[in-house]
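Student: Scrolling down, you'll hit the structures one after another.
Just so you know, all these numbers are worked out from the coordinates, no wet-lab data involved. Note that the coordinates shown come from a computational prediction; the quantities given were computed from them, not determined experimentally. Cβ atoms are built from the backbone, for glycine too; each structure is taken alone.
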Structure 1
Amino acid sequence: MVDQHIYLKGLTLRNPVMTASGTFGFGEEFTDYLDLARIGGIIVKGTTLRHREGNPYPRMAETASGMLNAVGLQNKGVDYFENDIYPRIRHFDTNILVNVSGSTVEDYVETAEHIQSLANIPGIELNISCPNVKQGGMAFGTTTGGAAAVVKAVRAVYHKHLMVKLSPNVTDITEIARAAEAEGADSVSLINTLLGMAINAETRRPKLSTVTGGLSGPCVKPVALRMVWQTAKAVSIPVIGLGGIMTAEDAIEFLLAGAAAIQVGTANFIDPGVTAKIADGIVAYCERQGVKAVRDLTGALVIDTPAPACPPISDCSLG
């Protein structure tokens, strides 16, 4: 028997597989396809202090090996979540975390205070990295000062597990991770989507109403894997890896690179039961490799001849 449990501060996962916010709704949309007790946790749709309409359509576009989205954190606000959604999902037999976003530090704090009072929500994921919101979001996640200010303020009022979601759209993601750790983050999750765009050549117009949006899917995996590896070496708190995970092998790569657990995002749109398949695949790998506990995979990457690390900004060309 393989021990699948993952222990984070104040949070025990039955296995390392979680769902990424914005790709799994509130979990109830997937119960016809998946027994939620088979995965370690779900991170529900992004929640803000007040109702947000999101961005105008079109706000999704397919790309090679991925997709762009510019939904813009459409949601009905934390009061609606607390009064209407939470009573419907509080019984789920898995960890439920709420992705929290805002336009100001005060927004983050007040939303976190609301979530603090919900007994069956053991943690939040602080979204300081969303690339399709004009105010807040990525603005906080792209500087150490901005990230530190939000995490410090939320930490002062929120006493359960505090996960901070990091933006890849920075020069050095490890600096942002260290700032979050210094101000009290219990873990960091990365990466959020990469900033990208797509153009309709026939109409000569962008495919998204906002011109740019967040790129996700298999195409971002090499970047995500590299950033998880770098960050895991830079901080002492757990790293949660995500970005292009489609299979158990993908998930295992993130664990080997240093992730304590992983999140599955875009793959949920293709196969609503994929998270359970990934969890089973990780166990099968451990059995085949003689690994007694999944957590022993974290950081178990073997580098025979360490090469000089690429600088934060570099094409690392083969020439």
Structure 2
Amino acid sequence: MTHTLGIALMGTGRMAHVYGPKIGAHPGLRLEMIYNPRMTSAERATAQYGGRPMDDLCAVLADPEVDAVVIATPTDTHVDYIERAAAAGKAIYCEKPLDRTLARVDRAMAALDAHPVPFMLGFNRRFDPDNAMLRAAVQAGEIGALNMLMSWSREPAPPPIDYVRTSGGYFVDATIHDIDLVCWIAGERPVEVFAAGNCKFDPEIGAEGDFDLTMTTLKMPSGALVHINNSRSCCYGFDQRLEVLGDRGMLQTRNHRDDNLVRWNGDATEARKPLKHFFLERYDRSFYNALDEFYMAVTQGRAPSSTSADGRAALAIALACARSARESIAVRPSYQA
């Protein structure tokens, strides 16, 4: 008989609504509780996904039916919940990023050292089947030595300004996904970064001192070069592609479409409808796959592939990119605590 893990889902915001259905769909996971300090929010979420509503964190962490927590709360709460859950002996899955500052990430890592519970960071794009297949091909030497890696990540429209104000900035909020992904594929971390940013689409974002259009170059120890371009606005949909060039070939991932029919007519060739996906649809499977790895890590003692150290490194690189864009200089990321 399959052993099920009792899960306390922390939070009821956008990411909690991503994880709620995935927990329910996994045969090894049991949604035991949904926590929010506002009971009415917890009650609304449990009405959708099941479990018991709870507004008392101490009660959540003391409950013997809760084996693990899935932290899907705002970024600035992650460290506090990690410290509390680790001290209570609960396994932890936490949405990215760990925090917006390296000092607080180090606090979380100290708590995990003091209370060594299973911990996994939710860099979900690693668990997208296309991305995982591309990495496996690179690691197997299919294209020989890696020379260039390019990542396109463009969103359909800017997020609400309230979200932007608490996001930690475009590099920490969005580019960090690309950073983690390219480092994971390349198997190395950059020695130097250079980034540039502008605000072209939403003046409110610019008024907050943030960007909505960026380009980033990472210089790897092997000599490989990485290019990442991000945009908060893309009129044809959610554009997500990777390209890897080696000395023996090239690999690409392409956008997912609802409409794969290619049209040729007097107005256009190879015409298709615009991309409709946002991250919730494009990476839908990746969230389930990530939770599945977390389940295997907890029940079989496997080391998760996405760790707190990965999260710290990705944040260090993202912060270096933000500094580079602000000051128009090349920056060497600092990986030391």
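Student: Taking distance in nm of label points 7 Å out along Cα→Cβ at positions 40 and 184 for each of 1, 2, which is largest?
Tutor: On the way: 1: 2.5; 2: 3.8.
If we compare distance in nm of label points 7 Å out along Cα→Cβ at positions 40 and 184 over 1, 2, the biggest value is for 2.
Student: Consider the structures 1, 2: one of them gives 0.99 for Rg/Rh (Cα atoms, Kirkwood Rh), for residues 16-111 alone as calculated from the coordinates. Say which.
Tutor: 1
Student: Quick check on the output: 33, 23, 22 is semi-axes √(5λ) of the Cα gyration tensor in Å, derived from one of 1, 2. Which one produced it?
Tutor: 2
Student: Of the structures labelled 1, 2, which one yields -8000 when helix-only ellipticity at 222 nm (-39500 (n - 2.57) for each DSSP H run of 4 or more, over all residues; to 500) is computed from its coordinates?
Tutor: Numbers: 1: -8000; 2: -11000.
Here the read-out was taken from 1.
Student: Which one of 1, 2 has Cα Rg over 2.2 N^0.38 Å, for residues 216-279 alone, as calculated from the coordinates, equal to 1.05?
Tutor: Of the options listed, only 1 reproduces it.
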